[in-house]
Structure I
Amino acid sequence: MLCWISPSFIVRSGGAILLSFILSVWLGKIFIKRFKEKGVVDYFRTDSPSAHRSKKGIPTGGGIFIILSLTLSFIIFANPKNELIILALLVTFCLGAVGFWDDWMKISRKSSQGLKAKHKLAIQLSLAALISLYLFLCPEFDTRLEIPFAKIDLDIGWMYIPLIMLVITGTCNAVNLTDGLDGLAAGCLILAGSVYAILSYLAGDANLSRHFGIAYIPEARELAIFWAATIGATLGFLWYNCHPARIFMGDTGAQALGGFLGISAVLIKKEILLILVGGVFVVEALSVILQVASFKLRKKRVLRMSPLHHHYELEGMEEPRIVTRFWILAALLALAGLSSLAW
């Protein structure tokens, strides 16, 4: 492992992103061919615009080679004995497994229907509850909540348990809901992940964390290495997922990547900032909640279709235009999130 040979953060992070990108592109080429041969493909979703019928038959499960690529890169360049990394890996792999189960049911049934939403949510909440309880009972874990821009810390005590559960389950589902157009979720995840890679690096340095007025989290730098591997693997996936997509990440990738984003925010005490940095994911999730609530209460829809990106599709906007504009918004929100360091 390179962490034992070279302590240089730049060397390890650069190597992690490069290796995971190369592995992802290489594995992607293999997986696309094999998935087509084995019938591991996407099926038309009845809750999608009719234009998505053309996407039927495109291989899914790209999240598998994303996870494989980032894991191999992480093993070489990061320190697997780091407690924060172990927690991040646990959440990423477990939620990835839930997503894989969901994808496998869809493939087996040759349908867009996988795990029931209530069953999936119950599993996610159970995992999040175990993680939150462990962190709450850990003596080193601080129950103070950072309020960005205001530089206020609130000690919320046991309320941190439901907060962690909300962040993890909410983020993984929000990323999953955003994964509906070619390259949309992957591009937004890369931008949000880049911010959390930077924040993890700063939080792991006693001097820098003091300078920027953020919580000092020993060994948080290893999360930045993990993010480098994740960003590289996601870029490799985006190589094939950009419009017109040749493969989709499926629930396997969306659940795993969303879970990692959520647990990263928790581990470096930047949960509230995630609302801003991951603003695109938040808006996509809220659009679904608002649509469902409005229909149940008023028997009327506020959008032509949810999540929000489908609404714009039905308004006549081309898919690449929607994705590009959402990427721009994600980039602006990422910069706004980083600006909190200057306050």
Structure II
Amino acid sequence: MSRLPKLRIKDLEPKYPIIQGGMGAKVSLHRLAAAVANAGGIGVISAVLLHEKDRSKPKKTTCKGIDVESVGLKPYHYAWELAEEIKKAKELAPNGIIGVNIMYALTHFYELLMTAIDAGADLIIQGAGFGKDVFKICNTFDVPLVEIVATPKGAKLSERLGAAAVIVESGDAGGHLGTMENLWDILPDIVSAVNIPVIAAGGIFDGKDMAKAFEMGAKGVQIATRFIATYECDAAQEFKDYIIKARPEDSIYIKSPVGMPAHAVRNPFTERLEKEGRIPHTCPYKCLKTCSGSDSIYCIADALLKSVEGDVVEGLVFSGSNVGRVNRMYHVDELIEELVKECEGELERKGLNFGGEQ
């Protein structure tokens, strides 16, 4: 029997307590999410830039067969790209768990949320902001909501509003950050604050980190950066190679037009941003509520799309603090097997066994 804790998110229970972090724009889509789900973890699609682009299309009036206005909600533009990613992931991993990570800061958050639920996402992960109405919507359609938090207060509020679990994301995570604090400093207080499962994220690199998180009371871990350097990751190979070649000192923090700090890999784009302070641009996407469009310091959507398509010179490469330790490509099942085996060994060495927990 496994020594790892069982991660139960409402009625969902993956084989292993590992969630693959949702990485946008278009880094974690159906191929990566399905591979993680098939390997026993929870695969996650990032909804960034998967909203409906044609605003003149008629809005959808039902979700999961329910008339939305009958439950106090508004019709919404159906996000066909997101729905297609969920469908493909479910086809590739029919018995796996597929989640969707949706940043609350996204302009089209509501339509992405409704589409994800309607298209059959097994769970929703909300980060980069906090929308109370989201809890009600997920509860209405009986879809577990996992909230990303950085404080005991945020965790308690999430539990009170109906979150099925919380992800504690530290300043070592990649992309947009809600805190600059260290995971090991903030995790214990959040574990003590709530009764729902707590998932540790930001700086989890190997099985030893997993074991440490479980010892502190976490029921699961979320890992993102390591899944970039996998054959199944949806990003271009040039993006993956840049992650593999990065050195520890290349892990930097930059300003984001979202208004939050962001964690990235040093490259010509970040050096230009540091030198010039602003990169002139248009605003073709209108993707973020908190962005001032063409007046902002750069177009984050354009920069992220360039890198994921392979342009790591003009594009922005997000990653966590352990990027310098990523040194080769893996298949997803190989990586998860290695993580689990190393964690099992570390728990055995410490005389710890969380496998019998209820």
Structure III
Amino acid sequence: MATVVTEGLLRDLAAFRASNGCAISMYVDFDPSAAPTVPAEKAKFHARVDETKKLAEVRARDRGRDCKYALAADFERIKEWSDGFDRDGARALALFASSADGLFRIVPLLEPVADGSEVGPELWISPLAGQFGRGEGALVAVVSRERGVLYRLRDGRLHEIADESEEVPGQHDQGGWSQARYQRHIENIVLRHLKTVGEEIDKTVHNRRPHLVMVAPEEMRGELESKLSHEARASIVGWVSADAHASETELLALVRPLFDEARAREDEATLERWQAERGRGGKVAAGWKQTLDAASDARVEVLLVSEGARHQAWSCPECGRAYADGGKCPLDDTKLEEREDAVDLAVHHTVLHGGSFVRFGAGALADADGIGALLRF
């Protein structure tokens, strides 16, 4: 089953360091246009393994015999696993392996990811970090005159967490009541039902402020919103209508764009905050040197990176600090190791120290060479 990228997953992967410097990180995307059948998917996977082997051969030349033997064991393990390969609905796959350290982890992904491989002392996690969250923990309330079901989005699926549905009498149940009196009776039942649903939503939202999408008929929205607390109303990121018998899968298809739009608005607000802070000389980093220094010092609150941003970097094999320039580590005089992906180094340090990561379109941070950060101090 596909996995949502969580803070805990990223932190676990970021904390790993291979004892022999030869951990494998591999990403395979299963775009239906490139791999429309199961045999095509398997062929694509094996082609990515072959590319990773070529890269591993290059890396092993500098790491010695232990690395070479460990990589051979890793690829044998990958081959054994792939014999029963089944992506089970996953849109992409991440694989991490280091037999010398007992690591073999498969992460099926909900979202597409660019094909790629890396072999090095740390795991390559920046492709995963770009998928962090995706609405995880968000709420969906499905409300009508009778229905009142609350769902939480977890692992890419809607999971029911409360059902306050209530049967409302129909016209055929009128009996000896007058039409007007009976209609008031029904409306009172509906209002009581909406109040109960509103209280359940308030209780679930309280002190959490998750994104909330309301699925309700348009004519009920005003009355329903009036039954919610200020905190719950502030959590709403959109309203939508759905068929009365819509399945959970159909509901998710309706609400997912609203969660994505909410996230995009938050990301844009983050960029604007960074720009404003930078303009007033506030707590920000801009450019590779400032950002890598801040990330190494655990000062990054939010890391901002433009799509396609690339830079060479170096890291200290002793203390782990990242640098934009080579030479020796100023802290322990150890010779720095060259690293190809400075973004991944910045992501590692940010995630390890509880910061978050936002990726923007190409050119968003052009005047900062594609990278920056909001700082804690």
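Bear in mind that the values in this text are calculations on the coordinates, not laboratory data. Note that the structure is predicted; figures quoted are calculated from it, not measured.
When Rg/Rh (Cα atoms, Kirkwood Rh), for residues 107-234 alone is calculated for each of structures I, II, III, structure III gives the greatest result.
When relative contact order in percent (Cα under 8 Å, 6 or more apart) is computed across structures I, II, III, the figure 15 traces back to III.
When helix-only ellipticity at 222 nm (-39500 (n - 2.57) for each DSSP H run of 4 or more, over all residues; to 500) is calculated, the result is -10000; to which of the structures I, II, III does this value belong? It was calculated from structure II.
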